[in-house]
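Okay, got some structures for you below.
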Structure I
Amino acid sequence: MLVLALILSFSFGNNIVLGDLILDSFGLKAWSRGRVGVHYTLFYALAMVVIAYFIGDKYEEHLWAKAGKNSAIFVLALLTLIIIFDLVF
């Protein structure tokens, strides 16, 4: 789940986000107003990171679930810092 969230967030080239292409292929909107506005891909990725955390928390005796939980905590902390710095600067 965490890997899928990272794939959705990955951008390359001319600021093309891979998640936008995936959402477009499913007929879902990636932006609230065309190519501007609220970027829905971030919310899908964030939801998947939270789900990865809860899966890791539920099955914490499993090695890979524990690694997924710890990775999800790291990604959530990183996203929080990015959002804070984006709001401040």
Structure II
Amino acid sequence: PLALQFFNASHTRLQNQLVEFFQKAAQLGFIQADDPLYQTELLLTLLLGVRHHKVLLGIIPVPNTQEIDRFIRDAIDLFLLKYRH
């Protein structure tokens, strides 16, 4: 489908580069090891709303309540980590 071609040409390329970046950063001990694809999607979702775009383009289904809750919790935790006094 055209939507998937668009997504692969734009978002997937950046996503793959960030996955590699997070893997290397974890290997070097700069960040806590976690699922690098999840870390990438979280960062891009916070910055660009990538998961929302995937839903809008019909690439992935609408997230369930647990997935939404997880992203909200993690986004808030990340935000507070950066801005908490």
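Looking just at distance in nm of label points 7 Å out along Cα→Cβ at positions 47 and 63, which of the labels I, II belongs to the structure with the highest value?
Details: I: 3.3; II: 1.7.
Of structures I, II, the maximum of distance in nm of label points 7 Å out along Cα→Cβ at positions 47 and 63 occurs in I.
For which of the structures I, II does the calculation of distance in nm of label points 7 Å out along Cα→Cβ at positions 15 and 71 return 1.1? This value belongs to structure II. Have a look at I, II and say which one yields 14.0, 47 for Rg and Dmax of the Cα atoms in Å, as calculated. Only structure II yields this read-out.
Coordinate-derived values only; no laboratory data. This is a predicted model, so every value here is computed, not measured. Cβ atoms are built from the backbone, for glycine too; each structure is taken alone.
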